1. For the read-out Cα extents along the principal axes in Å, for residues 56-111 alone, a value of 39, 20, 9 was computed from one structure; give its label from I, II, III.
2. Identify which of structures I, II, III gives the largest calculated value of distance in nm of label points 7 Å out along Cα→Cβ at positions 248 and 296.
3. To which of I, II, III does the computed value 58, 42, 37 (Cα extents along the principal axes in Å) belong?
Structure I
Amino acid sequence: MNEQGAKPWYPWLLVGLLWLVAFLNYLDRILITTMRDPIVSEFSLTDAQFGLLTSVFLWSYGVFSPLGGYLADKYSRRNVIIFSVAVWSAATAWTGYVSSFEELVAARIVMGMSEAFYIPAGLALITDYHRGRTRSLATGIHFSGLYAGLALGGIGGYIAELWGWRYGFHVFGFFGCLYAVVLLFTLRDHKEVTAPDVPAHKAATVGFMDAVKTLVGERSYRVLLFYFVVLGIANWLIYAWLPTFLREQFSLGLGEAGISATLYPQIGSFIGVLLGGIWADRWFKANRKSRIWVMVIGFTVGAPFLMLMSWTSLFLLAIVALFFFGMARGFSDANLMPVVRQVVDGRYAATAYGVLNFLSTIAGGLMVYAGGALKDADVDLSVIYIVAACLLLVATWSLMLVNVKKGDPR
């Protein structure tokens, strides 16, 4: 047993269990972006309407993220995770049965609401069990599941070509429902989930608005909010429209464009979260701001590669650029939640990430819809991507204003 009463191997088993949850989380949400043509054809949609399918997901996801985080802080991270997996998997299966655009929108809203509960609770539970020298690596390994889901989401184009676009939603939705049952018997809450020297029962007395006021009262947390909002805008503009950009820019087929848009940047991200996690954890011994610096270095190098991808007419060079941009995102994802735990009171850890998700995804959803509208107005996607890269650089450099708390790195 370790000092929290868990068996020594359980923290890493937990990461493995939640890795598959993370995989399903992003696979289910991204499938629709790689099935654009058959869905647009069946329901006679404009580009703006197709963009709206991702936007409503992000808006509902964002609105419910703070609530999901707060419930995970106040009650049980385990129960919030299981609830989230079960409901979003059912919504995924439902997507395969919709008969109208309006019903498709409704299914995406339910999926967004239910998926919102997972990430704050999952990251908080992992960082409850992993502290100090393993925190960034454990977070990074978990995020590699998200990247795997994004990467394999590209098979949606091939599934649509071979068996029809509905088939993938049926298979992955029903599998997720079964996996929720597995989690019911394997997940355990950490015995101590609050700040140092704060008894667990006192966390339950903290109200939602009090928690939010405490969070936004921290200047460093406000900087993290700005950074994550810009990151959400850039990421969703990039990934929601990347299959379309690659297909039009390099004359690719539906399946090839889908797999290229998801596989190559996610391979980079997969490597990035592992390298970024290990690097930040080791550097942490000498510099308590190591995790912030790894994030800053990542996008300072990675954002220009997004510009290169937008400019080039060579497909191979675009793939290389996407790989390095993906690495930069991996550096960020491995370290953001560990930085949050260094900035905010541990009692509000999941709520803090939920609020970040709220503003980030609301802004991202607006920009995905705006991207579709701009495309309808004949604005080139490459121009949009260059603007996104410039915004990323500004937001990343603002992280140098973040101050971390002294003492325990929780």
Structure II
Amino acid sequence: MNKKVTAYFFAFIALGMASAALGPTLPGLAEQTSTQLSGISFLFATRSLGFLAGSILAGRIYDRLPGHPILMVLLVSLGISLLLVPLIPQLWLLTILMFLAGTVESGIDVGGNTLMVWRFGEKVGPYMNSLHFFFGVGAFLSPIIIAQTMLVTEGSIRLGYWVLAIMVLPALLLFIRFPSPPIRTRDTAVQGQITNLPIIALVAAFMFLYVGAEVAYGGWVYTYAITLDLSTETAAAYLTSFFWGALTVGRLISIPLTAKFHPKTMLGGALAGCVASMLILLTWRSSTAVLWAGTIGLGLSMSVIFPTTLSWAEHTLSLSGKMTSYFFVGASLGAMSIPWLIGQLFESVGARVTMVTIFVTVLLAVAIFGLLVWQARLHQEAKSTKLMLE
């Protein structure tokens, strides 16, 4: 395997670990800060707000400066934030740290995706799915590490966060050795191609809904399962891990498929699987077996959506760092608002609001996908007409 590409993979393992850590540690952080779940759930919104701020800035920075030094600084910052999370007993101070952590995570996320697109161009599909496969590896391992360290430390979350902090080192060491890819200077979003703007807006809206659903499920399924007595705390941590593990397996399976099928076909099939999985979860909502089966099915179905959407956007628009940032702004807004909404309703309405909210979000994503297919077809027709006239 190309060692330059391996550096990105290790960075996304660390990013996946950090991203999946909050859900299984939510009750522990609530106890640490003497806060109820409705209050501690605000950390989802705060981290996503930081992700939003970072997304707005990151693309412009990568369009101007070499990418690898930026990633190294961000990886060090990520490790420090993970070290500090279990040491802070005040909610307001932890909120500030989560905002900064979200900013750092967005820089790594936008940077990894942008630099991978620049390196491989329209052939990025399999590499993009591989990149997000390794994000899934990190997200799968994170709840397991947390569960095992909690067993060793009699319920403390401190050791788990510190183990995750160490995992930034392999990527950091690899990035030191390799130069950054050339900066792509052409920005197709500002070259008078007005037909790009609806596509950019629709992709951002689609990312809002999809990422909101993914983060909400990964973040709340642990608390959902133990609140409804569908699982013990340890088993619920493993349930969260299986969700991210299914994402990981799905991305591994999809790597050869992306070379054979159009991104539109991949996305249509994935969204159909999401709808079916959510219907199963809502229909047999009192069954532990169905909760596990639906969780795995949803993870498999969701696995290809994010990387395939970026690949489709690159194929249609030829992405710059700034354009990629727009998509991540939409994603961060979704990751901020949907889990926060569930947190506000969880105790007052009941735990079942979790699945209902996610199902509605998925249905809206399907509707946006239909509009996106229509706009992409119009864009391709306009581009073909322009080429014929020239």
Structure III
Amino acid sequence: MKNGWTNFLLGYIRVVLNGRGTERFVNECIRNGIPVWKVKRTKEEELSLFVRLKDVHALRPIARKNDCKCHFKERRGIPFLMRKTGRNLGFAIGFVLFLAVLFLLSNMVWSIEIQGAKPETEHLIKKELTRIGVKEGSIQFLIPDADDIQKSLSDRIKAITWVGVKLNGTSYHLKVVEKNEPDKTEYASPGNIVAAKKAVITRMFVSHGKPLVTVNDHVQKGQLLVSGVIGTEKNSKIIASKALVFGETWYKSSVEVPLRTNFNVFSGNNNVKHYITIGSFQLPIWGFNQKEFSSQEKEEDQRYVKFLNWSLPVGYLKETIREKEAVKRLYTPSEARQAGLRIGKSDVLQKIGENGQIIGEKVLHQTNENGKVKMIILYQVIENIAKSTPIVQGD
């Protein structure tokens, strides 16, 4: 019989027939649409066969008609298992509760291990993990995935450079790389301070060393600004120079801004679908009657049910579909010029650091060709030009 699973769900019975009309019994069952299978002759005038549970009541009239007797030997399938379970209801309920608790415990977070972090950084990490719901006793299905945890920690804790998040069974393992900020021992060895680039000195703060230039002096790249040799010619001493020397310098920036730009952005509309997955089969359980977007991007979050240390092929899938739309940005030449100035300014500020400042800008050249505004911009800035160099014997 090919429908083995169906028969098991509905129940089936092994029947033993005795009598002279056993063959006629089988033939009449087939004529009446009663399936029989695994028909075997066990003795003379005795047959063994299987029938469905729902066809049992139709057998006795056929047996009497064909001078046979039916004996029901084996009962198989879900209905008989349920009947046996009913006799041992307490045991069955206990067994089901045991499995439920075991599944629940297998899908909880039991420990969080953090490696490579200082105690104060580890405290900040645990505090952030608790904020996003990752803590001992949490259900794994209800907390963010490893990528989201990693992004949250990297964005909110400035003391770490990188963090790796891995889930092993019921434990989260985090490996942390902290930012190395060595003690600031400026100019630990004897040294001079020279100009890092051509500039006009605007202000100086010398704490150690002998200044050799003054405010408003024009200096060239590599020129000595503060000497590490102090004292008289006969009684000199070599030290590590320390100073901040700010100078007026210039940066030239080339910027191109297209007047027309096409790009894709998310509209903010999204569909969320939920599935129960069994192997490659997906059973929709929520959100499957939503309209489709003409342009979209799909994001999947797959979680698998765990039993002890095994990952079962049964799980939960959350599918987020975000709508994308094409946007055209049009600039007038005047608007493109302003955008170019902002781009160039941002680029220069990254180069001069947080202590630098822009005090002036001038567009040296501007053209409008091939749908683009091209500019060459000169920026006047104030920045620290001090650069430490060691004092070599003989200097």
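1. I
2. On the way: I: 3.7; II: 1.5; III: 6.1.
Largest calculated value belongs to III.
3. I
Bear in mind these aren't lab numbers, they're just calculated from the coordinates by the rules spelled out. A quick note: this is a predicted structure, and the numbers were derived from the prediction, not measured. Cβ atoms are built from the backbone, for glycine too; each structure is taken alone.
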